[in-house]
Structure P
Amino acid sequence: MTEEKEIFHQHIQRAGLKRTAQRDLILDVFLRTEKHLSSEDLYRLVKAEEPNVGHTTVYRTLKLLVEAGLAREVRFGDGRTRYEHNYKHPHHDHMICTECGRTIEFYSAELEAIQDAIVAGHRFKPTQHSLRIFGVCAQCQRRKDVNSEETSAEPRVRFASAPNTQ
């Protein structure tokens, strides 16, 4: 049994819950998927292997994974909560493309040092932190460049003149 599975089973036992085949399957699918998954994403993956699993079971199991320290919630500004691996995964931050939704994980020792200095300067004790940078990824920038070369000088968006308020 993997360390993650042992942690999860100990957690649900402490919570007074039973170990079930569906919870085990959800855990397995989550652990072998190295992506930022919403509960809906994970539900689709699990349902492909076990058609009888319900979305509520997946959602509740994700919450148990967070409580056990195996997963962490991440939000990328689109109103959806996603989950990523947390246990023995080093801290990292995210860049999110506002065009295609692509997420790029990165780590910067320099940024971490600056954050640590700011925290110390304010005598603040952080419990967690998250840095999200929103912008346009290189692929979408190239796509925009190609599209703008193919079109005429006509603007893509036309603005109506504001009514005269005099």
Structure Q
Amino acid sequence: MSSEEAGRLRDAAQPGAGEVTANLIVNAPAAQVFAGFVSWDRQGEWIPFTRVRVIEGGGGEGSVVEAVTTVGPAVLRDEMRVVRLDPPYEVRVVHVGPVLCGPGVVRCTPLGEDRTQVVWHEWFHVPGGVAGRVAWPVLWPGSKLGLTQVLRRFARLVEQGRLP
């Protein structure tokens, strides 16, 4: 990683003003839930309109993962670096794109042998300066709802044994 990339990663790793959290209980062991989440190339099965792939590394710490969401003519490219994997408990990434920038974490907390609480938390740097920060409270409920819906879809696939 170049010094320029390291500086960009360091800046992006600072929490931004746009905060979104979703949580859910998944009726599956934590190891299965964690493995399903870090099956990067299969995330498109539960994140609508999105294709995910590892573009650098093997999917572990230090890897770069790209998620491209396409809705009609609109395309959003989300590039993130995996900064920590602590199986089966935690995944930390830093989004380093020009639109989606900031840290994110998924935590899997075992609640017994076959139940896991998943908490997905993102802290985005809100683009658009003051206007972006003013608009964030209006956009936030939709973001939280969307993240919760995605997490529900993920949970169903894990519980059905279709992930990982």
Structure R
Amino acid sequence: MPLLHAQHFRGVENLVFEWARAIDENRVEDICALLAPEGRYTVQSRFNADRKLPHALMDAHSPAQLRDRIRSMRLANIYEPQHYRHLVSGVQIVGGDVDSGLQVRSNFVVVRTMDLDGDMKLFAAGQCEDVVDVRGAEPRFARRHFKLDSRLVETLMVIPL
């Protein structure tokens, strides 16, 4: 592992894990602070991503846009209460530098539990391809890109992954 990557690995890994914990603990608003000021969050099927097709299930071009999406989830959307549990593995820094951001990838599985009946299902699985800005006091996502292995999501995706 290059020295730069080794120097930043623990901070990058903690950033990835904190994103998952914030959602799993119903602190979804906290993920906005994990994005850099110009950070982008995208959830897209691998099929579309591999073909460079623009369609995404969620695509926020800034923390403010993501914050609006979360606010509407809390106040306007009507959906059965549910919870996510993330399993994250294989966090790696695979390239980049301090100026352009570190390229990071990790694998994820999300289990969704419905609040009313306790039904649990594998909701999403895939790989994150992120760019992490390490120039500030704390690392932040310059880009968070979830690539879903499936082309389909069983039902409406209300909560960000």
Completion exercise
The value 5.9 for mean projected area of the Cα convex hull in nm², for residues 11-82 alone, derived from one of P, Q, R, belongs to structure R
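Rank structures P, Q, R by relative contact order in percent (Cα under 8 Å, 6 or more apart) and report only the one at the top, that is, the highest.
Values: P: 16; Q: 31; R: 26.
Largest one: structure Q.
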Problem - Which of P, Q, R yields 2.7 [distance in nm of label points 7 Å out along Cα→Cβ at positions 35 and 99, calculated] - result: R
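The value -14000 for helix-only ellipticity at 222 nm (-39500 (n - 2.57) for each DSSP H run of 4 or more, over all residues; to 500) was derived from one model only; which of P, Q, R is it? Walk me through the numbers on the way to the answer.
Values: P: -14000; Q: -10000; R: -8000.
Only one of P, Q, R returns -14000 for helix-only ellipticity at 222 nm (-39500 (n - 2.57) for each DSSP H run of 4 or more, over all residues; to 500), namely P.
Readers should treat all values here as calculations from the given coordinates under stated rules, not as data from a laboratory. Computed from a prediction, not measured in an experiment: that's the story for all the values here. Cβ atoms are built from the backbone, for glycine too; each structure is taken alone.
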